[in-house]
Each structure stands twice: as C-alpha cells, then as structure tokens.
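Just below sit the structures, each encoded as structure tokens.
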Structure P
Amino acid sequence: MIKKALTKEHFVKYILTAFALSSLLFLFLIFIFILSEGIPLFHKVGLKNIIFGFKWAPTKGSFGIFPMIVSSFLVTFGALMVGAPLGLSCAIYLSEYSGKKLKLFLKPALELLAGIPSVVYGFLGVIYIVPLVRNFLGGPGFSLLATSIILGVMIFPTVISISFDALMSVPKTYREGSFAMGATKWQTIYKVIIPSARSGILASFILGMGRAIGETMAVIMVAGNALRIPTSILDPLRTLTSNIALELAYATGDHRLGLFSTGVVLLVIIMILNYIATFAIRRRVLK
C-alpha cells in the first residue's frame, strides 16, 4: 500500500515537473524562432545599419529602426512619468491609510484595470485624449503625450500591485520604532517605509516599463505612426511594436526579415528590463 502511494506521488511529481518545464520550452522555441528569422538580415545588412539607421524603407533596402527605438523609449519614459507616481501613491494609500474593508474593495478594483483589453484603452484615447491634446495644446493630437497618458494608465495595475506588496512586506517594527522616536505618519512613510521597500518599488517601475514598451494596439491607435524621432511631446511617432503589427501582414522577402529583426531588438530590450526587475526583487528578498 505504501509502495503504491509512493509510486503515485512520484508520478504526480513528474507530471507537474513536465508542465512546469513546458513553459520554458515554449519560451525557448519562441526565442529560437524569432532569432532564426531575424538574424539573417543582421548578417546581410549589418547590425549597425539596422539599429542605428534612420531610414525605414524595406522595399528600397533601408532597414534603419533607430527612430522607432528612440520613440519606444520616449513613450515608455512618458508612461512611467504618468503611471509611476500615481501608482505608487495608490499603493501607499492602500498599505498605510485605507481601512481593511476599503482595502478589500479598492485593491481588486484597481487590479481589474489589467483585465481591460488594450484596444479599449486605445479607443478611449482616440475619443477623449487625442481631441483634448489637439484642442488645448495643438498639433494633430495623435502624439507622444497622448500615447504616454494611455500607457501610463495601462501600467497602473503592475505598479500598484508590486509596490503594495513591497510596502506591506516592511516589518511593523520599523513603523513602531519610527513612531516611538516621535516621527509623524508621513515622516515614517517617507523616511522609513519607502526606503525599506525601494527594491520592490523599483521592480514595479521596471516591470511597468516592460509592459509599456511591449504594448501594441493602443499605441497604434493614438501614436500617429510617423517614421521619425519626435522632437516635441505633441509630435506623432512609431514604436517597434507598432511597426511590426502594421506591416507584417503584407511584408515579404527582406521586408519580412526586417520586421523579425525588429522583433529581435524588442525581445532583447524586454529581456534586459525583466532581468533588471528580477535582480531588484531578489535583492529585496535577500535583505
């Protein structure tokens, strides 16, 4: 009987291990597929000409994606400027000021933002944000500013959830010790709790950046898709993800390979951001 139970236990263990490793297998296959499709063009055209090239005209042999790389980072930075302060403020309120009943209602409600399809955010951006930007600030409305606002709202759940967990993981003795020294509530939060949770807060910002730089549909709808580096927050732009989504359907030959090369660059950027976030979270756990 005992032997039979152990055999069943080992069988379940192996099945669960296989399921766990399957996710790594899928990730590896995706990575290999994108590399195998994108690397040939790097050899043919040159890494420098693709990454630092300013002209994207695949039918004419120009595959420069530098304006799109810069635009992707500008949009991500703008989203962080919008979403990070507001998300961290919400996390601070939830962890330090809200009551238990209010917390049980607010946290799930805020996290529901992550379940809203990106096309809905893009639609709201086209209907409300773009006209506001155009009427009050000028320009076409489809711009870096409008895109940053939409993506800033979209990274809310990531920033709030991870920052909240980081703030709640700070031991209560830190708060009690600060109050015992005569510090006010805000002084305790600003001088003690936030510095103690800085690794987790930083990780939430970096993961939010990863979400923003990888977003596609909402960006296509509000960015304007201009193939140049924006010199103003009111200028239209095109990101790496938008470029792939807009042209892949009809791309052939080197044009198609160029889009896969764009995907390789995007994949490397997101992997670097995720690695930095993982390192920051690991530092917090070790501390």
Structure Q
Amino acid sequence: MGRALYDDFAEAKAVFDEADAVLGESQSDLIFNGPIENLSRTANTQPAIVTVSIAALRAFQSRSPLQPDFVAGHSLGEYAALVAANAMSLADAVTVTRARGTFMQEAVPEGQGAMAAVLKLDDETVRAICRDAAQGEVVAPANFNSPGQIVISGHAAAVQRATALAKERGGRAIPLKVSAPFHCELMKPAAAKLEKHLVGLNFSAPKCPLVTNVTGTKNTNPDATADLLVQQVTAPVRWTDSVHHMIAQGVTRFIEFGPGNVLAGLIAKTNASVQVLTVNTPEGIDNALQLLNEETSQPNGE
C-alpha cells in the first residue's frame, strides 16, 4: 500500500518520512510489509490511511496544477481532507488519528459491537428497522454511503436482529469485519477522549470548502472544525448527502486519493453522470493526467 508512490515520488516519500518521525516509529515499514494483523488494528490503520492518502495527493500535485474546489472524506478520510485543504497539518492529522483509533478500539470490548451493510432499502426503512430491533440496546444507521447502501452499527445482538428484519422487509444485509461499532452512541467514550485531545490544536481556514460528514454540507469555519470532528465519532457519516451537496454546487469531477476505490464506487452509484477518478499508484496518476490532458486539449465548437 503506497510503496510505489514512495519509490517513485520524492513528494510522497517526504510524507511517509514525516509521518514516521511524528509517530516515533517506522509506520512505513508496517504499511509496506505488514504483518496485516498489526496493520488492521484501527490505531495503526487510521494514521496509515491518512499517510497514504496525502502521499498520493502530493505525488499527483507534483505533476499537476489542478486544485480542488471542494474536499471531503469518509469518516477517517475527513482528516486527510482537512490536510488537503491546508486546514490541518499532516503531523497533527497523524497523531490525532493514532489517538482516535486507540480511543475507538477501547470504547467497546471486543465482540460486544458489530456493523452490517444494509442494501436495497431506503433511509427511513433502515431507521425504522433499527428502532424495531433495538429492544433496549443500541443499533442505528452509521454510514449513509449511497442510495440503497446504509451501514448500521451498535450492540452485536441488536445488529443481528436488525439484519434479520432487513431481510424480512425486502433488503439484504451483510455483516462487516470491523474492530468496533463505529459512528453510534457506543462510541461516546471515544468522543469524550478525542475532544480533550483536540484542545489546543491549530485549525486553519480551509483553502476551499470542506464538506463534513456530520452535516453533509460545506464548512469553512476553522472554529467549528474540532467540534465537528468530535461529533463525527458518534454521528452517522452523511456521505450520500455530501456527494449531492457538492454536485449541487457545480462539481462534475471527483478524484479519490488513497488506498482502494470504495468512494469512487459510492459516488458513481449516487450519480452516474459525474466523472470519478482514483489515484493511489504512479499508474493511476499517469492515467488521470492523460485523461485530464485529453479533455483540456479538445477543441471548442461542434
């Protein structure tokens, strides 16, 4: 993950090196070589994904003058989006996400929480299913990913009941392999710890609007950033709303930076008319630049 960027771009290598120095350990070695069991621990996964995402962005920017009109990130990705908008330093993002991952893992004992993806049902039907399945426990929508794809989170037994109800009501439900039940009330202890950790950090005004998970709309106020990041821990990720909001503001092209292409798929499912590119390898950068250059070289007229 990210090794080719590290090898081919000095700008990407600088990102990995800075993250290593900030964390006081060779995160790069873990990212490149594993073992996967250690990398999959959320306290390691979170700063690793931020590092790879910014490395991909910096590598791309070294070869393109293109600048974003908006930035957004899904859950953890909001920290990478803040760095991309110059609203948060890479050093702060790496240290905060290391702490965030630790706090989230500690919030719920292993095995007591669960998450599942519910497919083919609308938002209100999923909310109703969660209300019916709760029975005194916690289960609620955690990620509104795209129309017809909503992730639920909460106590393991409640999520299991909601999964059964989703099938009864015409949907599908897929249990997710996660280390904790993110974005629900069970994460309140993590939110409280994160709030204390964010005190004193310097958030700048973003160079372009950041569309936040909590609201699904843009924010340009640095004084609101810390509170939104705290709320995000227990609130659902409004990704579908975020994509709709950016499109309504005139966005026609999305570029996903970082490992994988999950967000590109969600955006395409939300609105098939927009262009979606994925950049996480040198080849991905070449392909994106070639496509963008071909578009700008097209003659005007009929």
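Read-outs: derived from the displayed coordinates by stated rules, not from any lab. Because the structure is predicted, anything quoted here is derived from the model rather than measured. Cβ atoms are built from the backbone, for glycine too; each structure is taken alone.
Structures P, Q were shown, and relative contact order in percent (Cα under 8 Å, 6 or more apart) at 20 was computed from Q. Here mean count of other Cβ atoms within 10 Å over residues 101-108 was derived from just one of the structures P, Q, and that gives 12.5; the source is P.
Out of P, Q, which structure matches -23000 when helix-only ellipticity at 222 nm (-39500 (n - 2.57) for each DSSP H run of 4 or more, over all residues; to 500) is calculated? It traces back to P. Out of P, Q, which structure matches -0.45, -0.80 when log10 I(q)/I(0) by the Debye sum over Cα atoms at q = 0.09, 0.12 Å⁻¹ is calculated? Clearly, the read-out refers to Q. Work out which structure the value 2.5 belongs to, where distance in nm of label points 7 Å out along Cα→Cβ at positions 13 and 277 was derived from one of P, Q. Label of the source structure: Q. Each of P, Q could give P(r) over Cα pairs in 10 Å bins from 0, in percent, for residues 149-244 alone, but the derived value 14, 36, 32, 14, 4 comes from Q.
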